[in-house]
Structure I
Amino acid sequence: MRTRKLFLAALLLMAGRAGAQVATPAPVYPLPSPEHMEWQRLEQYAMICFGMSTFNDLEWGYGDTPLERFAPIGGEIDAEQWVEVCKKSGMKGLLIVAKHHDGFCLWPSKYTDYSVKNTSWCQGKGDLLDDIHKACQKHGMKFALYLSPWDRHHAQYGKKEYVEYFHKQIRELMERYPDTFEYWFDGANGGDGYYGGARENRTIPNLEEYYNYPNAVRTIKGIAPKAMIFGGTCGDIRWIGNEEGWADETNWAMMPGLDDPNAASVSPTTGCETGSMWMPGEVDVSVRPGWYYHAAEDNKVKSVAQLVDIYYQSVGRNANLLLSFCPDRHGRIHPIDSVRTIEWWKTIQRELKDNILVHAKVTADQVRGQGFEASRVSDGRSDTYWATPDGVSAGVLTFTFDTPQKVNRLLLQEYIELGQRVASFKVEYQTSDGTFVPLPLTEKTTTIGYKRILRFNTVETRALRVNFERAKGPLCIANVEAFLAPNLMVEPAIRRDADDRIVLTANDRESEIYYTTNGSVPQVGKNRYTKPFVFNKRGEIKAIAYDKNFKKQSEVATQKFDLPMRRFRLLGTDSRNLFDGDPHTADWFTTGSATIDMGEKHTLTGITYLPEQNRWTSGYIHRYEVWAGETEASQKKVAEGEFSNIKNSPTLREVRFAPVKARFITLKAIQIVDDVKRFNIGEFSVISK
């Protein structure tokens, strides 16, 4: 508290600079701490997910995997390569998953035998956390820790003995790494697990009471006072509410206090304008569909265009980005991932390289006085800002160019050291006849906060105008920039509908699409797509988008297809949403199972399940069984398991089983997330031999 008061006092003294007589605007509470500001300025950093699940081909390990399974191919783990790739990808630090839900520890903890010290890696003398920490120090990267509260391996989980163990490990890690900049408490808590051989379900009804988070935070802060706490019940920063890579256009850095009766109704995706706690959002997302490495996802690494979208929808919406990397079984970040993320960061740098407002004349209709002029928004400094007089919470900034300029990006920043204020604004540009019209935006312009970046189709103009319509106090705008970003080619979308027709869709109407059906790389000028075509066999479609005006082409989009599904029928209904290739349409089930008649017998080795992809949906399958047979009545169980973390990460899930000859196949929902009464299937497919 004393540190925050000194920080605020220093801000208020700024009014005396250069003989100014005008007082600094009064703070609009709550305010960020100096530690919050240091964290916010990082903007983006990496998570590393590597452990027993890497070698299990799982997302959430059950806690019963033998220690000999942890065996990197070649016997080495290249932690320095991880750090180098992340740094080249624009990351400012690494957050390492020291222990995930399976309980396996990546350091030789003195409190458990279930760690690297009892594996063959480095003859049991390895310490992966230390390797990563040293590499971070060498390359000037910050270091952070994740320790799962849930432990599916520990025999005493759910009892007080486990909490004592958990707190000992927290202290053990913090004493080893007092320079930790962020400490992560995952929200997944309780469920079925190995638990020392009990193999049962254990629930935690009161997280704060059981884990004693207040004491855990005191331990962390006592050793690393600048560390930001994520999760638990005493966090400094908040989860944004999804693992898909986006914050809402409206994103307040405030949340209600824990004693606020309305706290439970506030979405972490938007924050709360009237919140009493400063708790900015963090967006966590993986470069792959899953959080751990799976070879089957090598062709599903997010494209440059997808990663660019994630940047603008996280950092560009007043949140920090935690981008997760998943090293493979060789102990290295896969080359597909590294090439993709490095190119992504180069793309962001190109798009936001040349600020065209540097040479613009800027005026304001309201100015607080000396020291708070409109020119402060383009002086390149983070400690100055344009402000309006007391009682004035609206205003207009106008940027005028000597000659017409093309622009398609606009970046705005508030001086949030005095609180987040702006609740609504509009942006206009001047047309050739001198009138101002709205920019062609596709998103709401409500909050700004630390940083807001708008994307729009290119306009040519002599002037830009930002109209701040509503704020919580006098405006304090620290920075405004504008850019002309190069055209980014987006790969086409590929889907096969319920009638076995391939539908290719470009991101814009101008692009041409070229494709192949034999797995070869598409070439411009050969096999141009003009309309849907039938593809009623197993195979692979590849496609590119091409802009003939700029002579640029996209990355190659690839989609593999198994058996054609035109003859597939869902028993009990005529609906075919789960076969149509569109995950935003789904079939819903209240009977606990979905049975498909494939029309003829096939030898199957697995299925794929994708839940509906609309935001705020429900009905995710957690625990499942798969049954198959040559007749509906003769079906037998061929697989069972769980779709781990399916609610927060509703990605395509693959279930493999021993080859079975079948015409009928049934997916049973043994347990549905949140115990709702029905489940959905957005897309379903089989894996045939």
Structure II
Amino acid sequence: MRLRYVYLHGFRGYRKPVRIDFADSFTIIDGRNGVGKSTIFDAVEFALTGTISKYLDAKADGESVTDYIWWTGPDGQEDNLSEHFVEVGFGEESGSFEIRRTPLDPTSFDIRSRAEKLYLAHAAPREAIAQLCNSTIIRDEHIARLSLDLKEGERFRLLRDAIGAVDADEWIKRAQAIHSAASTKLKTAQADAEAATIAHAVAVRQIDEAQKSLPAADLVGQASDRLGRALDTTATGAALAELARQRLAEIGSEIWKLQPLIDGFAGYEAARVALPASEERASDASVSETLAQMSYDETVAALATAPVATMLSAQARQLENLVEIGRALGLRDGHCPLCASDVSHEGFHRGLDQAMSIARTLDAQAVEQARKERERDNALAALQGAEREAVAANMESGRLADAVSGFDRLLADSKLAGASLPDIEQRLSGLKRDQQAIAADMRMLDTLSFDRVISRATSDQTTAAERVRQTELRLGRARLGESRAKALYDAARRASAETLQQRLDRVIPLMSELYRRLRPHPLWGDIEYSVRGDVNRFLTLKVDGDVNPQFVFSSGQRRATGLAFLLSVNLSIAWSRWQSILLDDPVQHVDDFRTVHLAEVLAQLCSAGRQIVCAVEDRALADLMCRRLPSSAASPGKRISLGTDAAGALAVVHEQTIATLSRRSLVLPDEPLSA
């Protein structure tokens, strides 16, 4: 499968439609900086993966390369993206296909079904398309970063994925998962077996303890005699045990009743002592209440027939005001201004004085009336206070009386009427002694309970023994499964290592051969590639035995070495059907001597059937490659020059098919051609 064409419109710097068709053998693209050479390779990768890997880590001001994929005009004002697209065509003798992307594609746009024609799906790694782009498109930015500057572990993984040794890793993961599951099952079986063993030991210990606790026959007889005397009965056996249990219940009930008596006796004694004084205070409060009531009744009776003090006071003020008005007005034409009667000047003033005397009399009566009202209010307040004191005293007396009578009832119910605290405590102590003695003798008699304990422990022992047997069987099967899973895991690792080593044995000589042909260093003409490590594998590069070229080679030498490595990776991809090598300016910092070597190597690859697409800046280098790479009539090469058109848009400014070299150009016409 080869690259047929790239067709662009509105992609990156190509604002006008541009189509570039590639020759099956080789195509050399030249042009100065900024005319879109690298964009051609970006378009191929974008069509296959939907992104451009060399910009993945580049972000600035919240933007990334996705904001600059499509042409939006010099000022970013063009918003009609419906005509923009990237189309890449692939083909071979049996057929062809194309992949087209546009800015309007949905996020779920998937080209995998078409891109799978570029590789063997059953042997390819998981990210096959990205791996193909990384190994087929050899960029100037990647030559050093993906070779010498790459960590040894990552360098090994890059080569391993290229040669297709990835299925082994999948089998190793599966075997490891099986081994982990078997190990987990083994641990679970071991824990179950340990738990079953512990349960069996506990059951055996319970049986031993129960057997040790069985009392002797003479001790049982002595306990029976003591119980008979304590219960005053001649019953034996089960009947005696039943009477003993009834007596224990009675003792427990009596103890339950006695304990509150002991706890509350101090309060009872205090209430009994305080009760007479409380009753006396209640009686005095009742007398005080009666006297206060009588005093209040007398003050109310004194006020019943008298006018209200406020009314007398109001009348006195009104009369005084009237007198003052009369004095102010004086006689009017011999008439009183208040009643309009004929009166002399002396009679007028005499009448005013009499009215003022009456007003003063009314005011004095109002003062007396107010005094009586105050006496009534004081009597009422005294009555209310006496009532409150009487209520409180009666309540306190009643509370103390209830406490004393209630406690007396409890004493009477316990047949301890009139008993003191020591009497109650002595009674409680005797009941507890009887309880302990009967309980101890009952334990002697209750051999049935020991039989039940032994029977239950024996059953537990049998169950535990069966569980131990079952868990031991499961543990044996788990150990067998774990050992087989480990053997499977080890076999998968060995097979993976052997398979990978066989493929590396074929690839590493190719890497060394490409290094010798490119000759990065004048003295160190050979390089050694070695793989080390067991679990973690590393690909190490050495020259002159133990010299690491990463630290001694110049920039140009490092790039030439890296180019040899990346070319070998491309040639080692066993699962690829894409027979193209795309080189984007591969000779940066590389001198002319090694550039000629690169042209020789590319000519060899082209002759071996690889399609070469190489972009360079130097026209002289483009001329060299066009002369050196093989061009035949059946499969001619092509040269394309990029630049700008009259409007400043990127375009193909020159395209030519490389003419084949005449076979008779160096011989005389009459001389025969040699083979």
Structure III
Amino acid sequence: MKKALAVLLVLIGLSAVCATASAIAPYTTWTMGPGGRLFMTQDAYIPLTEIDLPVSAPEDMFLAPNGALYIADAGNGRILELNKDLQPVAEFGKGILKSPTGVFVDDEGVVYIADAGKSKIVILDKNGNLLKEFGRPTEPLFGRNREFLPRKIAVDVRKNLYIVSEGSVNGLVMMNTNGNFIGYFGANTAEMSLKMILQRMFLTKEQLEQFIKNEAASPSNVAIDRQSLVYTITAGTARNKSIRKFTISGRNLFQGVFGSSTFRDVDVSDSGLLLAVDAGGRIYEYDLNGTLLFVFGAEDKGEQRLGTLRNPTGIERAGDDLYVLDKDKNALVVYRATDFAKRVHDGVRLYMEGFYSEAKPYFEDVLTYNGLFIMAYQAIANAYFKEGNYSGALQFYRYAEDRNGYSEAFWELRNAALQRYLGAALLGLVGVWVVSAVLTRLERRYRWLDPVRRWTRRAQTVRLVDDLSFMFRFIKKPADSFYYIKKNLRGSLTFALLVYGWVLVARVLSLYLTGFVFSPYASPSQIRVEKEVIYTLLPLLLWNAANYLVGSISDGEGRLRDVIIGTAYSLFPYALFAVPIALISNVLTLNEVFVYTFSIQIMTFWTALMLFIMVKEVHNYSFSETVRNILTTLFTMVMFLLMGYILYVLFNQLYEFVLAIIQEVGLRG
């Protein structure tokens, strides 16, 4: 309750801050918070100015090491150079270039240009003189039928060229400065949907040729950092796969990074920050690990407010300023970092350099501004871990929802506890064993527990107690036990319903009691009990109905009562062990993940085996008939769900139709 109240107060404070800031910025700024959701935060950048440029449909820009800004002026067939004051000072490539769409400048001032109009790569020296010009690679490895349509370019310290060629499903085209083809780099992967898999299973080769080929999307832009790590963006892909970071060997380091499916440009700076801008005018800022820091920006829909974008094609960082190139406006929009963002950036810079303890005060200040800034919790947790404060690290890793870090910190604490208390714990266990042995011998002599035994025997005359004791016999001899159920000798519907309730409680409790390292939820507050009740009871209801119906039409001998009671008893392994496994998970780390997963697998297999034996014995089937019945039951369950969905859609449309008629009659009346 206190935690929820604190979060509510933070959100109210942030709403007030953002409402005040909106008078300056025409957009709301968001940051990544708990649960992988975006939360409002203070403005990270405010629009500073918008500079009209003497260009036509600019496609790209690059901030050179000397501070000059180079713009690919596609409409005028040139490269325009701006000085540090953003004033035009020179132009390059006039008469050489046709429609430049990508530009890169190295430390020596050499300008590398991707000319889409000529489908060539053009290299100029720092004075604008032509050094090299080459087009499609002639090497067979490039591909006989592959087109070469260069759009963007980046160059590493070894002078290898990484070229975005439109439609290149094999990734970036790598070439050297002489125009020789080196290979492909950083290819995206094609995804297969269930529909595509079924098509390939059942359609002929001629039919498949009529479909569009399932090929990987081509990267749409590229950037490279000082360590020669390559960053690509791909428009039209899933937002969590749209931005990637590749090592020199081509391995992608970004997995599931929050992004946009319409990214236009990407920029990486020496300060440990990554920028990307999408077609909707939104700017994304990350650290170099792919952690989202801020999202802000808005599309210009005719209001012409400062800071809105119409058709962004390039983005660069210059200190605390951001430059965004707008193709439709032929302008450069400048944003400046706020004090809040500068504090974050200072912490990120130290953090990315490995100075965790030095970065901690910055992130502690950030949390005073915004308690939902999850990256700050991660940085502070790492600082505590490095300092040896494992209990503090454990707490902040949980806030940061970092299970790997939490596991490592817990391992350190557990190891220290074992070293300190293991001897005493072993002595205690030996003492318990000795006392137990002595008491057992004394009990055999003096029969102290005879009254308890007599009470237990009397209690077994109660039907529900007898059903419970029968359940433990059921574990030892399931086939015989199902026979007794079928013959009405043991088991009852009342106890079966109690077992279903037990399973439901065990399911909910296991979610709350599972250790953070293994829990699917970062916080118990994220658990939706009503949803878990539905997800637990609905399959059981469908199974009982479908199995009885299938058995009825396939010579099965089981009654509905037998199926309900037999299914309940089959779930006993789950009901008995789900909560203990959840409790044990609290003392395990990811180093012992096998213990947890193997326990879950054993429990699941045991339950499935009991269900198999139940179907076989209750319906008096052979092995093959049992397999056929179970598969048909599962198919029937799917059909029930599909039919329910169809009925839901139909009745929803009927409701809307009737409601529309009533509203129409009301208006006419």
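Where a number appears in this text, it was derived from the coordinates with a stated rule and is not lab data. Everything numeric in this text was worked out from a predicted model, so none of it was measured. Cβ atoms are built from the backbone, for glycine too; each structure is taken alone.
Out of I, II, III, choose the structure whose coordinates give helix-only ellipticity at 222 nm (-39500 (n - 2.57) for each DSSP H run of 4 or more, over all residues; to 500) equal to -21500 when calculated. Traced to structure II.
Can you spot which of I, II, III the value 6.7 was calculated from, given it is distance in nm of label points 7 Å out along Cα→Cβ at positions 297 and 625?
III
Of the structures labelled I, II, III, which one yields 87, 65, 49 when Cα extents along the principal axes in Å is computed from its coordinates? Derived from the structure labelled I. Comparing distance in nm of label points 7 Å out along Cα→Cβ at positions 185 and 657 across structures I, II, III, the highest figure comes from II. Here mean projected area of the Cα convex hull in nm², for residues 233-408 alone was calculated and came to 11.1; which of the structures I, II, III was it taken from? Comparing all candidates, it corresponds to III. Looking at distance in nm of label points 7 Å out along Cα→Cβ at positions 49 and 577 over structures I, II, III, structure III comes out largest.
For the structures shown (I, II, III), FRET efficiency 1/(1 + (r/R0)^6) of positions 401 and 433 (r between Cβ atoms, R0 = 41 Å, to 0.05) is largest in I.
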